[in-house]
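As structure tokens, here come the structures.
Derivation of every value follows stated rules applied to the coordinates shown; laboratory data play no part. It should be emphasised that the depicted structure is a prediction, and the values quoted were computed from it without experimental measurement. Cβ atoms are built from the backbone, for glycine too; each structure is taken alone.
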Structure P
Amino acid sequence: MLKKFKQTTLGTLKSSGVFKLVENSRWRQRHLLILAYHGISLDDEHQWDPSLYMTADCFRQRMQLLKDSNCTVLPLAEAIRRLYSQDLPERCVALTFDDGNHDFYSRAWPILREFDFPVTVYLSTYYSLYPKPVFDVICSYLLWKGRKGQLDFRPITGQEMVVDLSANGSVAHTVAAILKFAHDHNLSAKDKDELAAKVAAQLNIDYEALIEKRLLHLMSPEEVKTLASEGVDIQLHTHRHRVPSERSLFMREIDDNKQSIQEITGGVASHFCYPSGVYSQSFLPWLEEAGVVSATTCDVGFASRQSHPLLLPRLLDGSGLSEIEFEGWLTGVSAALPRRREARQ
């Protein structure tokens, strides 16, 4: 209901000229819109999780809107520097991609090159070095694909349990149960991949075909190196896509991530994105100690000079965001509209 009201309101504001007034305002020029993306579908990922994935056609339309709206797309580091020096150009936007999925290399980057837009990729390096699907997300995807069937846990985990995945809420609960089993048994990456393959077999899904498509894989080191040589900014997202609350473990994640990126690209990364949007005030001095100069969250909004540089808000763009809502954010109008409290991913 709120979404429909918002779209109607935005349409009225656009037709009445309010979009133009706001996008050319002094307020908009003092604010930076950092756009966050996760994945561009290789297959049907946008149907599985429209909040994180969109089709290549949809992404191209978004980039065309940026161009048609005369937005200035700056590299992230430059945009942040100019934000705090109060030197932003009109309608300033920075583009970021989280995780470093293979689909960025094969789908997003060719489109970004068409528009000559700079981009930052926050890369989690563990699964870049380990060429298998990311365990947590492939489990969720497999159970979504098999959501009309049943899952027998006995050949998978040894538990005497059969789950009807068509029942309301059963997919989410089953994913949680599988992830808990892997955690409780301290499974290695190889063990986790074998577990995912067993889930796929139970649901009559061709796991090898998914691997061949590199669905839910991260980019290989060779792909990352190629992108870096072509001007893509590769930055920090932790090594294992997690943010431990213990300082030594947190610093290890940053150090491992930074070292891996340097070995792959030859560059030193100093900008960071919190995995899954999870952050705490206790992380800030640790990031400063690690030499991190900026960090982005999944909190929705514009960055301003008053924003803490290690708690920068972004707009997460996905299939669930309509074109008029996206335009509303480019102009700045959407920042003034009511919205549901966003849950951290």
Structure Q
Amino acid sequence: MRTTQSLFFTGPRRLEIRDEPFPEPPRGEVLVETLSSAISAGTEMLVYRGQAPAGLAADESIPALAGSLEYPLKYGYAAVGRVAAVGPGVDPSAQDALVFSFQPHQAHFTASEEDLVRLPEGMSPEDGVFLANMETALGLVMDGAPLAGERVAVLGQGVVGLLTARILAGYPLDKLVGFDRFPLRREMAETFAGIRAVPPEEISAAPRDYDLVFELTGDPAALDDAITLAGPDARIVVGSWYGSKKAAVDLGGHFHRGRIRLISSQVSRIAPELTGRWTKWRRMAFAVDLLQRLRPGRLITHRFPLDRAAEAYELIDERPEATMQVVLEYQKN
């Protein structure tokens, strides 16, 4: 029997590559042969480390991630591949199309065309795997609603932080500064996003005059840093998901008297005040356009074949200072 391979999380810091029956596309679906998939250093690493709440749904809006975050599970949400076969009822023009899908790490999968994003001709898979993070970054900026002349800080210059900073760099802001503890990420902030980036040790001496702060570190302690930077009536957009990690936040006089607002931002939903004009597909289409303009594939620092996935996760877990985007690659079958 022909088989394909999938990555399973089987416990904290435990992975297995399992053989599964080779999928055949049913009516209305296509078979996709995966070329590359991106490992999320945020949510996905919470799953890897056992820090994600087990009873929580894996995702309430993505069909491929049905079920909970309990082990064992397939997880991941940034796969790029080519349509290898079309099922009955599918337009034959879909054959060989380069597509993005919110799918776990697996060599093959089937999906309806509605659950795929066709990528433009000429786009590389390396740029395409950033689509989920680009959509997230775009959603963060939309939720923050920056105004001309504002002072903006971005805490965390991982992939989402870098993409957020790069989008913000196109606004006529008075000041835009990134903060990160790792020199590699600060260097990327300057070369990719075109912004000044400094270590978080400088936060205590920084002026409390930022109008808008993005907390994108994944570290609950950074919420206090965000509050420290915020000026009166400032907005703090919290894009981090801390999983089971708790945040002990100082909501003392500076926060209370300054009328500082904490805004939760999560990509699966669009802010209610925007839904009259914006849909997820409109936002996704613009995220694809941003991929073409910004070419974020240069943020990839490491590539691993699927059968060496354990090494990839260990690297991200143990040496985050040495990585930006880590991707898994798949042999053509």
Structure R
Amino acid sequence: MEFTEELKRRSGQAEQIIRRYLPALDGPEAEIGEAMEYSLFVGGKRLRPVFMMEFYRMFGGTDEMEVCPWMAAMECIHTYSLVHDDLPAMDDDEFRRGSLTTWKKYGEALGVLTGDALLNYAFELGGETCRKAAENAEETARRTNEARTEVNMMHMLKAAEQSARCTRAMAILGRNAGIYGMLGGQVVDVKMEGQTMTEAELDYVHMHKTGALLSAAMTMGAVLGGADTAEEAQIAKMGLLIGRAYQIEDDVLDVTSSTQELGKPVHSDERNRKCTFASLFGVEGALQKAREDTEEALGIFDQAAARHLPDPFLRELIMTLTERTK
């Protein structure tokens, strides 16, 4: 199966997983549930949940139910960031992926609340997953104390490890979504609007605003699959590099593509007077930077793959981020 078809298949699987974790709202709050669902399923590549699952498998994870709720949580946070990005107070975009943005369809106030709901629901999913893992670890330890067999000891250790991995995953998600990650990058991006940034300032914005969530998805998958702390640090670094390359590509496409191709307005960076690598170094200079980031990221990936379960699809997915047309 060629890469594009395989990506479509795995993205479809990720979408089905996300749909399973949607909240069932049928009371007075039903409208916010409808807006959440609209925002999540108006389109999207599902890159972050796909990355999370693939890194989980690469690092030896076998029980996919351990990673599924985190995939849904990650996509909720990514979607909330887009919903808020599109608001009049931010980028003031009326279309995304060829459809009306959430605030344009439901109104500005509900647009804000939908983003808030998605963010909060992501941590509800993560918290519930950690709670279940902790309860399972406690129950398994109790049974083991009652009957210290070799099998029970193995189950106890496995349950304790799973609970610890959930705690690490929650910490990674919180940090990368917040002031030290995506939100911090967004703040600097907004603050510097209309000003020419240095390369270091642009690096900060791209590494945090876009890189943080991609890095979190990959790192959480690796951690849930069994990565140690040293491997976690390497995957986190790789994810930031890929995120910067991806954002540079996005900035270039805003200059070189069309609304029909992208499914969203082009030249919005110019309209909003945003400084990008494309405006600072030109299209070719920006693309060269993206290629350098991708090469460094692939070097880290290859080292990890040599020690674990290499996946040609995953490597090609990383490579395609700098060859996008939409």
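Summary of values
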{"quantity": "Which entry (P, Q, R) yields the derived value -6500 for helix-only ellipticity at 222 nm (-39500 (n - 2.57) for each DSSP H run of 4 or more, over all residues; to 500)", "calculated": "Q"}
{"quantity": "Structure responsible for 5.2, with distance in nm of label points 7 Å out along Cα→Cβ at positions 27 and 315 calculated and labels P, Q, R on offer", "calculated": "R"}
